[in-house]
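These notes open a run of structures that come right after.
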Structure 1
Amino acid sequence: MITRPNVVPSSRDSHAGAGWHCKEPGTFGDLLPPGARPLSWLSPVPLFKSRNDVLVGLLGDPTNDERRGWIAAQLAAGTDPKFTITRHDDRKAISFLLLGDPGEGDASQYSVVPPLLHKAEGTDFMVIMGDVVYPAGDVADYRNKFYRPYKDYLAPIYGVPGNHDWYDGLHGFMRHFCGNGGREISFKNPSMRSGRSRVFRRVLWRDPRKTDEAEVDRMQLLRSRPEQRGRQPGPYFAVDTGPLTIVGIDTGITGVIDRDQARWLIGVSSASPKPKVLVTGKPLYVDGGYQPGGIEDGEQTVDDIIKVPAHNYLAAIGGDVHNYQRYPVELKDGRTLQYIVNGGGGAGAQGTHKIPRIDLAGVDENDFRCYPRRADSLAIFSGSYDRRFGRLLGRLYIPPDQAAALLEERLGITPTRLGDRNTSITREARRAFGIVAPQRERLPGPLHEYFVQFMDYNHPPMFKSFLRIDASADEVLIRCFAVTGCGDQEKNPPLEDAVRAVRLKDGSWRWMAEVV
């Protein structure tokens, strides 16, 4: 049997469990690098560094071609074409951490470190799922955004790239995760749409920064213990363990995988009847919508592959969106797949209060879970609005209990916390609600996303999160732990969500929600 943690109050139980009554912040401030400043997306510097995100829509996306170049280089260097890590395959039980979108290098990232380390005991490795380093994945930025924060995690760390890791052509990621040795690799990009596009690309495209190999060697000393070493074969890979196979895919900038990677995914999925978990930089279900994951030049999707019964996937977990969401989708054949968003590992929070009432094929609002809870998300974002625009627009802060009551009216969702029920809503709160969370978003999508980043904050309650997965031959337990940034919740972070799969006598698996 898998050991259960001591359960402490969470945001489901009380405002204090959510971190609203924080007596003092945790120790994460002592871990910050000297001179560390919050990453601000209002600054032109990170925006300019990440400009390739915009350019792929204008000039064409070279990611699939460049990925094929990296894979060819890895194979030429002697990498096994199965792209499978087997160092954990003798374990009868396995435990590992999943951390999504961490790499800002500021308080929001470092606040996750102490609770993460306290829940790391007994884990065999960690997987970072996308956006390891903001804003553009540069080789030199790994010191304070990867090696320093996780220097005390005494096991290997693997990773799948996110869109920000691709803004330098994946050079930083390949150097640090795959041991690419700083080789300069040049790729042809037939995906450029025209000669004019190629000209504009040469002028505008952000190329990787030059690598100081001596500096890379120095930063790697921060995670140089033998038990911390664990090179991976490429940007997509599998980890073969005794009870479970973890399959990581590289979704590039736009969320589309190349045809060669798709063939590999089908091969590794069908190679063994073991239960599997997909780890991806882009989630398949997110914000009340379905994004099945495109495949280059094909009608098939990533979700089509993982839904095949013989492939035996139990869950698909993606980053990119900076919060936690879980969609237990009942498939037509009666199986249930857990689709999880796990992007709360350190980057600026993205609210859950804009998620509509869930009504999708196979899953509805009754089974959906998220963290922060919608009411807490509305409250924390309204506080950010109030600090920035309160003098101009009047008081905009909405207390958590009134936020829950307002969302109950709009979405028909009963507040989770008993204390939030039957709350009276003030006229002031209703007015603020119309400004902070209007029924129709007033800004276009891209502008809205940057505006949300402007609402970023670096103080408790943080509403960050990470996952721990424990698996044996007969049981798989997925737990979401909250990071509030409060000192009294640092050593024993609240358990926000948990779901357990058990193997039945016929070899099939059944998911059961844990009581949290």
Structure 2
Amino acid sequence: MSKKRVRLHPGDILAGVTVALVLIPQALAYATLAGVPAGRGLFAAALAPLAAALFASSPYLATGPTALTSLLTFGALSAIAVPASSDYVLLAGLLAFLVGVMRIVMGLVRAGPIAYLMSRPVMLGFTAGAAVVIVASQIPAVVGATASGGNPLLAALGVLRDPGSWKAEAIPVAIAAALLIAGGKRVHHLFPGILAAVVLALGFTALVGYEGAVLGDIGSGLPTISLALPWGSLRELLAPALVIALVGFAEPASIARRYSILDRLRWDPNRELIGQGAANLLSGMGGGFPVGGSLSRTALARDAGARTRISGATTGLVVLLFLPFVTVLETLPVAVLAAAIIVTVSDLVQVPRFRDYYRYARLQFAVALATFLLTVILAPHIERAVIIGILLAILAHLWRELHLSIPAWRDGDVLHLAPKGVLYFASAPGLEDAFGKLLGEHPSANGLNLHLGGLGRVDLTGALALRGLMDDAREAGFEVELSDVPPQAKKIIARVVDNSA
């Protein structure tokens, strides 16, 4: 990046501070969602933006705790350790470290386009399902109850069926916070609704008193950088770390790519991978947990005037400076953080896009719907739903490409075949079948013309099948001709097919 791009702009400071004021309460909320003590969210919120700023390609991308990565973290760790325990915290640090290493390696080998492995139907279904799970996980906090473990949806239903376990004080506090956060967006896109909700809630508890659940002892002090992590659990965390490394990068990649187009700036996904990897490395070594890029905070940074990576560094520095004073938040009602999470993730359920997919492509709609249902059913282990969703998307693609569209007709004594699609090992038999069917209908024909202009890609097996078909036709007495060979297939056709003539 040029020197001009990293020169300090006044907007960077304003944007950094603005994002930090929103990130602080969000980090506390996402830490509880991830299953770690709330204060650990601030460690991740301070260290991750500082590390990402050193390598980031996007000048706006706001790095730190996010809802999706937090839920993925909980799903990966809750089965092997007790949430909020010391072992769990150490495992969360190791998980973040592994995510960081994987992203850095992917960036160094220029595997940035791997983010596209998450197809849009899979991401749509996964994010919508994750949003439903996240909302369900916050229902107990909204009503002031304690939920049992297991599937968050079932736990939420259990709480809702037992009104006697509710704390009446929590519900109006949560509703008021949700209205303030959601309404603030309508007042102005820069209005810090979550900050206003936190300040008012703290004032309410100080003046009136509050008998519901509060954050309690958060602890204070600065994070300690250490590699004293539970390396013995390395093998158990490799698979979930890979899922988080991929899924957690797909969202920030789409955010950064979109803004680079809007602002006509160059964006390097490989460099961004390294930046996001560094953020997770430092978060893991500093007592945090896996982090990613936030859409809402990125939009806030851009609208607040961010121009360079310094805005992200400013955010991290502000959070770091706040850590010694974090005890002022200990009386914050947990219901406020639950409301903030619910409002934040509600936009992830995009019903109109499901409807569009149903209209545009039923197979892709089925992939999105299946991923959504799997995410809800398999929660909290939603990483499994992601893996299955990716496999379903690949199978759907292979199924679609398995069948060539082959218009066929007879003109005089010449048979014509015009295959359309991808001619590869799985679809090649369809070409032979189409010729056999056409020949059966017109046994007196003596010519064959293959129109290849509708083919996208031809692999070696496809080219060999084409050559075999032509050889068989010639042996049967046909005059064979190739027409409209596409530019991308000329090399393989020349090597395999023409050389056999």
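Name the one structure among 1, 2 that mean count of other Cβ atoms within 10 Å over residues 155-162 of 16.0 was derived from.
Working: 1: 24.9; 2: 16.0.
Clearly, the read-out refers to 2.
Name the one structure among 1, 2 that percent of Cα pairs over 31 Å apart of 43 was derived from. Here the read-out was taken from 1.
Starting from the value 0.55: which structure in 1, 2 was FRET efficiency 1/(1 + (r/R0)^6) of positions 235 and 387 (r between Cβ atoms, R0 = 41 Å, to 0.05) calculated from? If you can, show how the numbers build up before the last one.
Details: 1: 0.55; 2: 1.00.
Of the options listed, only 1 reproduces it.
Source structure of the calculated read-out (relative contact order in percent (Cα under 8 Å, 6 or more apart), 27) within 1, 2: 2. When helix-only ellipticity at 222 nm (-39500 (n - 2.57) for each DSSP H run of 4 or more, over all residues; to 500) is computed across structures 1, 2, the figure -20500 traces back to 2.
Each reported figure results from applying straightforward, stated rules to the coordinates on display, with no laboratory input. What you are looking at is a predicted structure, and each value in this text was computed from that prediction instead of being measured. Cβ atoms are built from the backbone, for glycine too; each structure is taken alone.
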